[in-house]
Structures are given as C-alpha cells and as structure tokens.
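Rule-based calculations on the coordinates, nothing more; no lab input. Keep in mind the model is a prediction, meaning the values are calculated, not measured. Cβ atoms are built from the backbone, for glycine too; each structure is taken alone.
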Structure I
C-alpha cells in the first residue's frame, strides 16, 4: 500500500516538482534547443568538440533530477548490482533487474538519451541471444539504446543488434562483467601490446555499428589515441580528459558513500546530508516535536 499522498504516476510523468528545485533553465547540452537528445546529437558533439555528459541512474526520482539538471545521457548501468542491490559485483544482475530499472528511468526522463546495460549472461551466447535481450529492453523500457561489453568478441552481437535498428554503445577497457578474468578492477591498455589490442577492439566495435564506446580505466594516452582515430564518440570513466565525454556512477559523483574510486570527483556529500536528515527525523519523533500542528488534520 502506498503512503497517503504518494502518486507514482505524477513522479514519472511530470518533472515540474523536481524542476522547481533544480531550476527551469537547465543547460541545453549537446542537443541545443532540441527537446530530447538523439544519436545524431552525440555524433555532432564529437565533430564540434562539444563534451558529452553521462551519469548513471537506476530509479525514476533520481533520473528526473539528473534530467532536469541537463545531463545529456543517462546510463541504466548494471552497476545497480553494486550500488543499489547489495551485490559485490555486477555479475548477479539479471535482465529482469535491468528492464525494471530501465523502465523507471526512461519514464521519468524528458531530455536525456537513455541507455540500458545488457547484463552478464544476456548476450554472451551469441547474436541471437543478444538481439532477443536488446529487443526486450527496447520494447519494455522505452530506452533509446543498449550497452554491452567486449570488443572483437562481441562484434557479431553488436552487428545483429544494430542491423535490427537498435543503437548500441560499446564498453572497453576494464569491463566489470569480466572481472574474474581481468583479476579485478585493473587499468587496461598499459604497454604497447595491450594498447594495440584495445585499439583493435575499438575499431571492431565501430565497424560492427556501435554509435559510441565507453572506455573505462584506460591510460589517458591510449584513450586519447583511440578517440582520435575513431569516428564515433568515446565516453571515458577513468580514461583522462581527451575523450569525447565523461560518465560517472551518480552515487560516486554525489558522495553517497564514504568511498569513491580514484577517477571520480565528489561534487556533493549527499550521503552525509541524508544521514543527518534521517537522524533529525528520528530525534524529533522520539521527543514529540514531529508531527507538529501544521502536519496534522482537524476533524
């Protein structure tokens, strides 16, 4: 049963309450005056040297706030496993998890381009499985694209999805779904041989039809070189400033926990603020200060 006064449809269908807090004049971003970011805006941004902004989102409330702030793209990442579901890795995340989160984010978004991760086990079996997973995501969430990990090993899957008219974002460098092979979260592309392998993977992703590629935990020189020779945009996370855009997990960006990775900047300390708000609420309930007269109804 929903608490009195809670209206989920109002949250997802109308961002006006959020915009009253964040302001109506959000930055136009890469879409300029267009209402919604589209694939061609990403490509045009690269050609013009305009930086693409991306944050993760996993629920309608957060998505509406980030969207109202003018963020270009929202990634419904399988990082939901670590950040929201209590898993130690992304591996336990299911396609059902991603569809549920993707639907929430897309329903609350009016401006940003929404991308949903294909989780581990939903595309590795081959192009047919990958296409079926991508079609389900697109039909059931309202998102604009899917993302999957891997270079040459995933090229056939990317091609099958893009041939069906679904935009795909690649993911190279440190790929969390392969962390057991990679030995954990380690920088990828160090050394000439490794850098060349990563470059070949980037080309394979592009040639398979991907519209953009995320580069995670890659030396800045390698990421810069890949960004220079690729036609499609590169979006970095721990890949230096020379890429075409930047993505962060929103909980890292907003300081929701005591820890954040080296490559993340904490733009706020929302975790501490939320903890303090909860402590103030508990204290006022216990001493009888809440609810006050203005919070109650007369007969």
Structure II
C-alpha cells in the first residue's frame, strides 16, 4: 500500500513537471524567437516556420522513441518517460489554445536574454528532478539512453552536445529578419541564446542531479585519533570512522579517521584540526548522503554515552 502511494505520487509529480515544461515553452520560449536545446528546440523551429502545433509533434516524435525504450531499456525508465512525454504533448495541445499573453514574457526581440535565462533555469529544474526520479523528458534523452545501452563507450554527453550544436547552427538560418528592402538579415542572437540556454539548464540540472544533501568528506591522518575523534563528536556532533593506515615513506602506523560534515562546518573543522599535533587532513566533495537506520542508532548510542 505504501509503495503504491509512493508510485502514485512519483507519477503525479512527473505529470506536474510536464505541465511546467509546457508553460515554460509557452510563456518564455516560443514568442521570443529562439530555440532551446534538444529535440524540443528542433520542434520549436518547425512550429515557427510551419505553424504545426509543437504538442502534436512532441507526441508524434516521442511515440516511437518510447516504444523503443520499453523494448531496449528498463521498464521503470520507459514508463516514467512515457508519462512525461504524453502529459507534455497533451498539455501543450490544451494550453496553446488558451490566451496566456497576459502571463507570457514577450521581449519583442529586445530583452531576450532574460526570458532565455528564466526558461533555462526552469528547464534545468524540470530535467533534473524528473531524471532523479528515474525518468526523462523524452527526445534526445531516450536516444542517448538507447545508444548507451548498446554502445556504452560512445558517451552520453557527446550525443547531447552534438544535438545541441545542431540546434544552435540551424537556428541561425531560421530566426532571420527581413529588411525594409526585402533582404534577409541573419544574426547570431538565436545561436547565442541557444548556447546560453544549453549551458544554464545543464548547470542547474547537474546541481539537482548531484543531490540536495551535498556534504564534505574529511579524511584525517593523525597520531592522536582518540582525541581528534572525541573533539569532532563533541563539538561537531558528527560520527567518525577509524581505519588503519601505514605511511609508505617512513613506514609508521597511523589512524585514518573518516568523517562526513556539512559545508558550513568546514571552517569549524579546520579550526579544530589546527590545534592537533601531527595531524594531516584533506577533503572531498560528497554529492549526497543517504542516512540508514544504523546511523540513527549510532547517534542515540553516542548521546547516551
């Protein structure tokens, strides 16, 4: 029962993310003469040139890709991706019929950087959160997943990069202006906006995929392990793991202490270690921490002690 409720919430969230994606396109992208990254960027340019509804094209393009995902990838990924693609396509078909001009950011070809930035941030959030839940936003994500299943050495990132570069190049020839004498005037603004969108959305998505619970791992080599560990546990309220270490230069035995702290505790940790003799430490970023039941028991045991 609990798993069913969790799955229902997961899929409900994916549907909401798809609706948010539709609103991002309608409010910040399609009226500002630039194409975002991926398949969505290509479909945006086709809609601009032909008038064919982007929602209908989204369904048409993603249908065979989703079928391929069911055949060649894991079912969880395929199901969640299909839900997003269907919800995205139909929500665009429905919402594009509503007059949203009062809410849309129409820069009129002047202040186009701001809507591109807003769209990129929202796009990155949507992509990152859906991907963290085991799905994707369709299009190139499915293509990359299919290729990665068969040719893992090919490189997921290069597939994304190639398509984004293609969108940027094509947009140069799509979003041109017509001069007073009827001449065609090309400019690099759409290309720059596409690159800006790709970079910002990727950075935002990467931050989300990296984890909401980022932390720092501190590894400490010391001759005074008991004292250092006690200082950390008493002052920082963090658990410490100890393991044996041998210095290869002098052959001396030392203790290696391992501790996970939050980022704001790094300064306090530095001050604490500066007072310890014959102590050396280094840090490593941790994308996410997963707390199990043993950790809670350990904390309770330490507090009782």
For Rg and Dmax of the Cα atoms in Å, for residues 142-253 alone, the calculated result is 26.7, 83, so let me know which of I, II that is.
II
Relative contact order in percent (Cα under 8 Å, 6 or more apart) derived as 19 - corresponding label from I, II:
II
For Rg and Dmax of the Cα atoms in Å, for residues 38-93 alone computed as 12.0, 37, the structure of I, II it came from
II
Of the structures labelled I, II, which one yields 19.4 when mean count of other Cβ atoms within 10 Å over residues 134-141 is computed from its coordinates?
I
Please state which of the structures I, II yields -12000 when helix-only ellipticity at 222 nm (-39500 (n - 2.57) for each DSSP H run of 4 or more, over all residues; to 500) is computed from it.
I
Structure (I, II) behind the derived value 73, 38, 35 of Cα extents along the principal axes in Å:
I
